[in-house]
Structure 1
Amino acid sequence: MFKKAPHFWNEPHATPRIRCLWSALWLVQRIYLFVLRQKKVKSTYHLPIPVLCVGNVTLGGQGKTPTCLALFDLLQQNSRFLRPHFITRGYKGALRGPIRVDTGIHSYKEVGDEALLLANKGPTWKGANRSLSGTQAAQNGASCLILDDGFQNLQLFKDVSLLVIDGSYGFGNGHVFPCGPLREPLNEALLKTSGVVLVGKDTRGVLSTLALHNKDIPLFPASLIPSEGQIKSLSKKPLLAFAGIGVPQKFFSMLRSYNLQVVKTKSFSDHHPYSRADLDFLLNLAEKLEARLVTTHKDLLRIPEVFHQFIPAIDVDLRFEDPKALLDFLHKRLFFPTCGSSHLNKAPL
């Protein structure tokens, strides 16, 4: 319905123009919620290994994939016995799977850009059926799973579900799609939430909203930190920044927050497949502006390799404010020492 998130999703009050469309949007919302609530499964599949789900309640980028990558590092660095694997739907990837992602063979067109990002970190399984992907991972040595963007998937049992919330965006206008950015009503999402990862400063009243719902959910603050070396190398240079991610403005704002000279920005739709025409346009515009192109690492995966030498990508890491508190929480909830005896072994759906 929307190629990009409409502005009113981020506004607490609808403009007169939007109010005229509200009746039609509300009707679509009712249909969307009806379909969503019909997605029932006969049973939830329990894997023989623990599952850590990372997801969000809003459409668009909130930091799920960086959170998954940071959790992988956190688990591996603190236990040499753990062998975490990622499982992901591989959004917009043509291969149905389940298949283990190989960055030397697979392209973003086959497995999706997020799957490639995860596979650069650790073993990653892409598949439309998360239960089958999880089974493959368990059979190939995984001792626990990190499920990327599985919050609304009901087929697979999750031992822990972390809700990722961007502090600068929050819950948008608080309405469910298409009236707002919520994938499901917030109160229903919070019932499934084990803990909240709050990314960045809370400028949108996330904590007060959670309090209004009377949800005393463990909170784990985190920040997205770009590579210091890359930021230094781009300082004092005019930049043309572009991005095709959930919320491109977040990337542009981050660059400006480090005092980089962003003279022009260009937004594309999320997961946009860059064509030769797109890149020729960007290169010509950069030449006219006497600026250097810069984008995200996720975008770079969707750009032909021949252009990589002209376009630096900013690497961004997610860092938890109190990693020990999160690690203790995960150990307690995932029952790592006895995970084998605490998970039912049923056939996948």
Structure 2
Amino acid sequence: MKPLTVSVLAAGALVTALLSPAVEAAGLANAPAPFDKGGVKVSIVNFIGGGDWLQAFEAGAKRQGEALGIDLRISEARQDPDAERQLIEQAINLHVDGLIINNGKPEALKDVAQKALDAGIKVVAYDVNLDNPNIIQIEQSDHDMARLVLEQAVKEQGDGLKAGVVYVAGFAPLDRRYAEWKDFGGRHGFVEKAVWGVVNDTVAASVADQTKAVLRANPDITAIFTPWDEFARGVKLAIDELGVADKVRIYGVDISTSDIQAMIEPGSPWVATAATNAAVVGQVAVRAVSLTIAGQPLGRSVLIQPSLVTRDDLITNNIKTIEDLGARVPAFRASTAATAPWIPAVNER
């Protein structure tokens, strides 16, 4: 990966942060301080830039933030660790009350996250393990996500399947999902034919090119595990282009409306995914940092459980959007994680 210069990335991300609208609120009735007076400021710093999942995460966070009367500022580092550090420094300089760090490289973030804590800022981290007892970890159950789709792969293809996996080390959720892949695959006799992947500004296109090369070199692969939906998109592009959708199946993680559209296409190779609703995850992150700001800590971690979604289920139930899925699977509309009586509920539409 060849990133843009830090100065350009940081400047672009800063614009995003400063343009996020401030919320002038009189405070919430019956809420603890400082929410009873209003004016609470929270920054979300995203490592990944773009993609349907991030858009839904940010939308959910904004809705929950508005309900709480929070001045919520969102910025994106676009896969640049130095830019993410600079954005966190900017949040510290803005004297925010809370900071949500969404993904990133732990080695680049631990010291600056501690700096935020030292400045009196409450910090919550999503999908990045900062190994700090004073930082609440928001996690999807990554092992369960991987296990659910891998069980589906065995159900459809049996033990001993010849498979590939798209994986990039150094990202906490991907590392956990890959660890489950290795453990589950070892117990079911999987033959790991190839591992490939990249995280950059054009993930799907780059992974598509890699996948075509892998499948040409390994025509006996019948299953590909994609522990991120951007990976799945790239793999699907490659399979479609090579015309092998009848031979290779995709078992993914994460879901969005565009993912659902890709899964229900005629003859689609993407047959299963395990996911939580990204918008709900955004809401939970905002609620978690709000509880911490209010002096009502949640403990070390908050876990959000996933659901298995298969192509057959989508087609049978005429599900075409995340909203349709939420109507069928209530857990997609809301989560009881990190709630309190004074926090307004925000269900996904």
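Determine which structure produced the value 17.3 for Kirkwood radius over Cα pairs in Å, for residues 78-221 alone, calculated from the coordinates; the candidates are 1, 2. Comparing all candidates, it corresponds to 2.
For the structures shown (1, 2), FRET efficiency 1/(1 + (r/R0)^6) of positions 174 and 286 (r between Cβ atoms, R0 = 35 Å, to 0.05) is largest in 2. From which structure (1, 2) was helix-only ellipticity at 222 nm (-39500 (n - 2.57) for each DSSP H run of 4 or more, over all residues; to 500) calculated, if the value obtained is -10000? Computing helix-only ellipticity at 222 nm (-39500 (n - 2.57) for each DSSP H run of 4 or more, over all residues; to 500) on every structure in 1, 2 gives -10000 only for 1. Which structure, out of 1, 2, was mean count of other Cβ atoms within 10 Å over residues 278-285 calculated from, if the result is 27.9? Answer by label: 2. Sorting 1, 2 by distance in nm of label points 7 Å out along Cα→Cβ at positions 38 and 270 from high to low puts 2 first, with the largest value. Source structure of the calculated read-out (relative contact order in percent (Cα under 8 Å, 6 or more apart), 18) within 1, 2: 2. When mean count of other Cβ atoms within 10 Å over residues 94-101 is calculated for each of structures 1, 2, structure 2 comes out greatest.
Bear in mind that the values in this text are calculations on the coordinates, not laboratory data. Everything quoted here is computed from the prediction, not taken from an experiment. Cβ atoms are built from the backbone, for glycine too; each structure is taken alone.
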